[in-house]
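Engineer: Following are the structures in question.
Nothing in this text is a laboratory measurement; each read-out follows from the coordinates by a stated rule. These numbers come from a predicted model, not from an experiment. Cβ atoms are built from the backbone, for glycine too; each structure is taken alone.
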Structure P
Amino acid sequence: MSLRIYPLGQVGYLFDFDGVRIVIDPYLTDSVADQFGEPLRRMSQPTLAAESLTGVSLVLLTHAHLDHTDPVSLAALFAASPKARFVAPYECIPILISSGIPAAQLSLVSAGDSLPAVDELRIRAVPAAHTELETDTEGRSRYLGYYLETPSLCLYHAGDTIPHDAIFSALEGRRIDYAFLPVNECNFFRARAGIVGNMTSREAFAMAERLGVRHLVPTHWDLFAPNSTYPWEVEALHTAMKPSFGLRFMPCGAAYSL
């Protein structure tokens, strides 16, 4: 099964598996800048506009932050793909309902849950730790990643996370051809500005090594100037460290084939 990837910005992607279309965290607007100010205006536009996101089977959401679960983007995607099923952790469900998504097309998931197979594609929810691993009083995950598996290609989309033993346990022994890992580091100054970061590039490299991935795709580096990372920084580190995995950037503005 071949794969065509359309970056949408931040950690958002359309994955097209030979016509089976899966969208993760579609952020297609400037909602964050409209709510929080001009410094958070998009630096790049999504590779596809909302009206092009037709024929989508599944929309996977990782958590409820606005740049990952955007009501305006979700409503536009639903208009383009009215038969899509939306899969999300518990905090996203009220946002989806407020965006006009029918309850019958919503699925609440938590870490460890497997979704019904779509043709040859199997998907499993993986824990994520957006600075820490969090659940509600019922034990439901606040943050998620997703493992997508076909007979020929296996992907891990981490969402927003730092390394955590629960993630390593969930993915132990699993083949990962491409790992989509965030590299927008958490630091003192970003935290003071109210920006919740993720891993440093070094941490992402160590996590990729620990998981035994074949290729690392950096995410969360390209959209907001106060929360960005220069590709040359990551590339220089890869050249210096010579890790076992390949490095592949996928900026907005083009489609990529695997």
Structure Q
Amino acid sequence: MFLILSKIFYFFLSPFLWILLSFLIAFKTKIPKRRKLFMWGGIIGILFFSNSFIISEFQRLWSYEVKDIGEINTYDVGIVLGGMATFDKDTKTIHVNKSVDRIWQALNLYHAKKIKKILISGDEGNITNTGLDEANQFRDVLLNWGIPSSDILTETYSRNTVENAIETKKKLIQLKLHPTSQQKALLITSGIHMRRAKAVFDRQKIPVDCYAVENAKTKNRDYYFYQLIIPDFENYNKWTSLTKEIIGYLVYYFKGFI
């Protein structure tokens, strides 16, 4: 039930929906002042939520900072959280999304000998079964790329961040690889997701260090001029993801998950 409610609530976080509702109210209302108010609200919403500079600065406030790979210690296990793909039932293949940077950077860390094993955590995270078996399907990909099977671990039961931590802990204990305060695991996930993920893993008493990817905060601000003035409607999705993380963190806090 929690998974279903979270997915429904996620839909209402989209700035595009807020803007659309603002214009609908403007066109439906018969009160001139209200029409003007909501019309301007929609226009300002379009400009605000499509601005790359604004969303980037808000992401910086929430996101973990990216680390140079040379700064990373050596870890027995790198834990990669799922949410990186969809599954095409016709072609029987997975199709990656922007969060695939998680597994990509894990491979970089592995080849740099910063992590000895890659643990992929996550299964079907949708309400309905789409055929996605993410951890196992990515395992097959890594095997085809020449990674030894002994270095690829999978956790195939979790559907959200809380379950990621709970099921990963079980797997690590089963394999006698549970990290300690002296030898932590390396948690690999998106920059804006890391705050919530780290808090959940801490709650489950899984000692981890963080390696933030995709949307991770850089040390220096580096903007191009067009990002300051040209609208980019892909930023609507970024706002939705950021809002989801902030609200998700609060929900997890009040439910005692963190």
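Engineer: Which structure, out of P, Q, was distance in nm of label points 7 Å out along Cα→Cβ at positions 169 and 249 derived from, given a value of 2.1?
Structural biologist: Details: P: 3.7; Q: 2.1.
Checking each candidate, the match is Q.
Engineer: From P, Q, which structure was helix-only ellipticity at 222 nm (-39500 (n - 2.57) for each DSSP H run of 4 or more, over all residues; to 500) = -15500 calculated on?
Structural biologist: It traces back to Q.
Engineer: Here distance in nm of label points 7 Å out along Cα→Cβ at positions 89 and 145 has been calculated and equals 1.3, so which of P, Q was it run on? Walk me through the numbers on the way to the answer.
Structural biologist: Values: P: 1.3; Q: 2.8.
Structure of origin is P.
Engineer: If percent of Cα pairs over 35 Å apart is calculated from each of P, Q, which structure is the one that comes out at 22?
Structural biologist: It must be structure Q, since only it matches.
Engineer: Upon calculation of distance in nm of label points 7 Å out along Cα→Cβ at positions 121 and 225 from the atomic coordinates, which of the structures P, Q produces 4.6?
Structural biologist: Derived from Q, not from the others.
Engineer: I have 4.5 for distance in nm of label points 7 Å out along Cα→Cβ at positions 57 and 113, calculated from one of the structures P, Q. Which structure is it?
Structural biologist: Of the options listed, only Q reproduces it.
Engineer: Matching task: 0.45 is the computed value of FRET efficiency 1/(1 + (r/R0)^6) of positions 137 and 201 (r between Cβ atoms, R0 = 35 Å, to 0.05). Pick the structure from P, Q.
Structural biologist: It was calculated from structure P.
Engineer: Matching task: 19 is the computed value of relative contact order in percent (Cα under 8 Å, 6 or more apart). Pick the structure from P, Q. It would help to have the intermediate numbers written out before the result.
Structural biologist: Working: P: 19; Q: 25.
Traced to structure P.
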